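For reference, the structures are reproduced in the following blocks.
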Structure I
Amino acid sequence: MLHELVDDPAVQQTLDEVSDVLKSDVRLLDSPAALNSTVSVQLALLASGVATARALQRQGAACCAVAGLSVGAFAAAVVAEAITLNDAVILVRSRAEKMEKLYPVGFGLAAIVGLNERQVTAIVDSVHTAANPVFVGNINAPKQIIVAGSIEGMQKVLEQASRRGARKVELLHVSVPSHCSLLSSVADSLRLQLNSMQLKAPKCPYIANVNARALRSAPAIATDLADNIAHGVRWHDATIVAKELGCNLFLEMPPGHTLTELARENVPGVTASVVTTDLFRHVLRLAAV
């Protein structure tokens, strides 16, 4: 995540800034051992996203809008200058630590491909119990839905989804039940922390996780940053809103390419790409011209 980012002074400056807040080198979080912890993963994702976006901005790129899925929302808010990187690091570390402590075993996420939101919701409602809770989580695409909850509950959902025609069902390698009411206490804690921080109106629209609206005020962004961990993320709706705002080029910050593939498959009329070293060099050539 942090050792193969684009070559630009803004990247190293950002990593140094994150390290100052953490009181340790953030680059040490990018190792197989460290990344077994969601705390390291979330902090590395924040650092990677902000560092890459700042490198692009340093070369003259300007955002039509910003959006980030889950912890990526914090990077989006930093890039839009709604929140400082210092405060985002504090919040993300707190968020991840609390998530990890709440459900150390027996909970997580699963993906269902091939059924729509209404179909998955019906299955989840039929399976959910107090002993084995399960919830609809992220709507990544019209027919790519994430569910969250207990492993036992999710396995029952996946079995039913397969019988009802899902093309693919899979338990994900994620150890916490993100984006459901099981994490309401984490959202409450973030809300209290955000109340003591100075957020600003964003420099460009910030597209929310919870309701996929284009937000332009500091209080609204603070609410979304706090609440997204306890609610499903309407990612597909967010990408449609971005297109409606006039965004025709979607750039995904590293690592990974999942969001790029989702945009290519489900948002007609836009170009989507991961920011790789080759793409960044192309940006540099354009800037030189």
Structure II
Amino acid sequence: MDEKTASDSPASPGDFPLQTHDSRPRRLAKAAAGYVLSVLRPDIARKLEAGSAPRNRIERLVLAGLVARYRSSGSMDRLMPQHSRYWEGESAVLFHAVTEARCRDEFHRVHGFVPDMLGRLTEATGLRSICEIGCGSGVVLAELGSALPQLHELIGLDLSAEQTAINRSRHRDPRFAFAHGDACQWIPRHARPGTIFMTYGGVFEYFAESAMRALLQDIASLAPAALMLIEPIALDHDLERDAHSRPYGDELSLSHNYPRLLAQSGFTLLERRECTDGGLRWLAMTATSAPPP
């Protein structure tokens, strides 16, 4: 590749920051070179750990070295800011535009149980306000709003300011509101008790385990509050024995042990189910921060 900066050309929606399409020998060679460079240039390593995009060949090699080092040491949390940078930038807007129809199809084909599951949660808790963390284009929020007229407020929260502006112009239902922000900062500052917080399709997988714990504790403190998540996890993640989060898949996002994280954060599990589709394992859960009435 040439020495263009990341901003010189639009990103492909599939160019996730930690994903590589290299063969194993080439990946190992790049990791070895990147490890040496990261030792020689700790300033670059610190910048990449903070989420900056690699802008030339040297920085891409350093990132490859960091991925290999932190993956082997179980420290991939340190590179989660790379995922945040992707989802708050122009790549996210392009991704949502390209995949919106697929997302809607997957919602109905694979996760058609979600409206009923959410309906049972509203009945169990009496809560009628929902906040979707990482709402993307808002397509799932719109589907839920149509299926569940008892919801009187639907908030879509997203890292991308541009996507949030698009959502505000597209979704005219007065029950809908869209907010831009990092959930770990926005929820403690702006969220209200009496809210159901949800994620759909893979959002919490981009959160470091430490950030997940802090966010769940913030949500639990807003009692009465509830949580509904539909998240992918690694096919071989043993949720009974493997307590900690670990990287998985081509993107090197994190497979979290959600049942354990929720229990440790003070949630009471209401419903849990799993399904698989196309090699992906999905975990769906609802929980409340206080025993249901």
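What follows is calculated from the coordinates using simple rules that are stated; it is not laboratory data. Predicted model only: the values in this text are computed from it and were never measured. Cβ atoms are built from the backbone, for glycine too; each structure is taken alone.
Values for this structure:
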read-out: Answer label among I, II for the case where FRET efficiency 1/(1 + (r/R0)^6) of positions 84 and 140 (r between Cβ atoms, R0 = 25 Å, to 0.05), calculated from the coordinates, equals 0.30; value: I
read-out: Entry that produces 30, 22, 18 once semi-axes √(5λ) of the Cα gyration tensor in Å is calculated, selected from I, II; value: I
read-out: Structure responsible for 0.55, with FRET efficiency 1/(1 + (r/R0)^6) of positions 188 and 244 (r between Cβ atoms, R0 = 25 Å, to 0.05) calculated and labels I, II on offer; value: II
read-out: For mean projected area of the Cα convex hull in nm², for residues 68-107 alone computed as 2.9, the structure of I, II it came from; value: I
read-out: Which of I, II leads on relative contact order in percent (Cα under 8 Å, 6 or more apart), largest value; value: I
